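Engineer: I've put the structures underneath this note.
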Structure 1
């Protein structure tokens, strides 16, 4: 291979290690026409970069095999321990799930986490599960949540059945376009008869039925995230005023 300039060479070395590949010193030096001293200087540059950026990664020398590899490098799709911890802390603070749902979620996340932190993650997960307290009267959440998200994706017209309403107000024809979370509570947003944006607290939905027809893409495009968040906030304030 033609001799690469310093920056290109370091980037090739860094990217290979970031993807989990090992860099063999002698083979790399021969391929790029550099001395072992130059190789070590390149590695030092990468180490400095990783340290200054608090990446949690480190270029380690494996003496027995005369090669370098990056500790903390992850395969595509893997969660880091810090990512797993952040997700669980957010979910835990909202208390939207039953305890068995929370436990199932933690196990699913652990299965796609970086392998080198497996033991640390196991201890953390056990602690989070033992500390998790579901809300009084908490009902199964994930099934309803997932089914409604699928309806949004497929643009299904649905009929909502609301809790504690008179028969006239109990069934609502609805075009769902978004699901938002605010201060640990989840809200379903959409349109009734293609008119003004409406919002319902997920905890107040008893069930729903899917109609045969689908709504037009233009209805979904009308939705504004900012307007949706403002509507959720208004409903939240209205509910607090009643308590």
Structure 2
């Protein structure tokens, strides 16, 4: 089974870098599946020129047009966006996206037939066996067709910090997550790992049996780093 690489650019790219990035990415030799999640303002450029599926980093759960500065699932669908990130720790932490909001976004994304990439993870002080099921149950409330969700485990303390759990820890937690979702929701999840992944650790992480791929954060807006990461997997 091919491994999946999700590139979450965050705000890490300027307009004059976009087409160079797209061209370089299109010409990297890889067997990995790739999803690119650029800033909203570059969605159309990637949709029209990239060889890879495109995801949005954020969406509003309400399709009411009177939400200044937001983007709706209907707009994403009209563009041809196939994926959308939801529940990322930076949104939860910096923009106060409580579980109810994540749940409503997830319901809206699924209803629009867009594939969600659902982020979740525990803090350094939490017991993952308690924190993760509680979070997942809140996020997945009344959500049907969870087989269309890609789950992205990101321990909160690893997001943008350079702090990486050990391979054995990632394996332990992701095996627990997979088992929990299979038992509770009767579906084997498509499960990714994210949080401080780079070219120095990608090879060890990508070979963990309990994950189907990885999410690269801000580093992914640098095409030279992306190429280096992909080449380490070959």
Structure 3
């Protein structure tokens, strides 16, 4: 149970600081500063949690990552389900915390939807949005599988590499879909937005679940093909 609780905490922190920063500073690519701050907030959250809970649960904090690890033969189906439940509950908890902070403090949510994902940057195109999320997740999960492999020799820099990669994919993705690459991160804010009177994000939640999971699965299969027996 300790590793499930670690995943719960890690995902709650990711959503609180990543989505919270987006809510506070906005994500307009034309403005620049808020865009980059949000990308850094997500990436640095992973860096912090990797060195905090990485030795307990591996710091997946993302169902797409857990799926990639599962398909690589590095975790059991039982643990995958436990991680999935913990991650979604953690994302919901983080979103509830943000709702309380912004409501009690009368702070304006610059995103209008608790940092939920959307398709405004791709002009509402489901196909483009699905492709973006699949590709971004593929790159992110492939990096994680490589960095955490048995033959990797990154010393204590693994968490930093993974966090910087998440920042990297956010820099492209924020202006297109808000960058999910993480079904749990999308589910939590969308649910709380719906509870607070904005049901629009929940209508697209299927895309931000399916595309990252597909990207994670492709990354695992690709890595297994490249690394062979060393993939596990």
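Engineer: Identify the structure, out of 1, 2, 3, from whose coordinates relative contact order in percent (Cα under 8 Å, 6 or more apart) was calculated to give 30.
Structural biologist: For relative contact order in percent (Cα under 8 Å, 6 or more apart), the value 30 is produced by structure 3.
Engineer: Tell me which of 1, 2, 3 gives 0.75 when you compute FRET efficiency 1/(1 + (r/R0)^6) of positions 80 and 128 (r between Cβ atoms, R0 = 35 Å, to 0.05).
Structural biologist: 3
Engineer: Of the structures labelled 1, 2, 3, which one yields 82, 44, 33 when Cα extents along the principal axes in Å is computed from its coordinates?
Structural biologist: 1
Engineer: Moving to a separate point now. If helix-only ellipticity at 222 nm (-39500 (n - 2.57) for each DSSP H run of 4 or more, over all residues; to 500) is calculated from each of 1, 2, 3, which structure is the one that comes out at -15000?
Structural biologist: Structure of origin is 1.
FYI, it's all coordinate maths here, none of it is from the lab. No experiment lies behind these values; they were computed from the predicted model shown. Cβ atoms are built from the backbone, for glycine too; each structure is taken alone.
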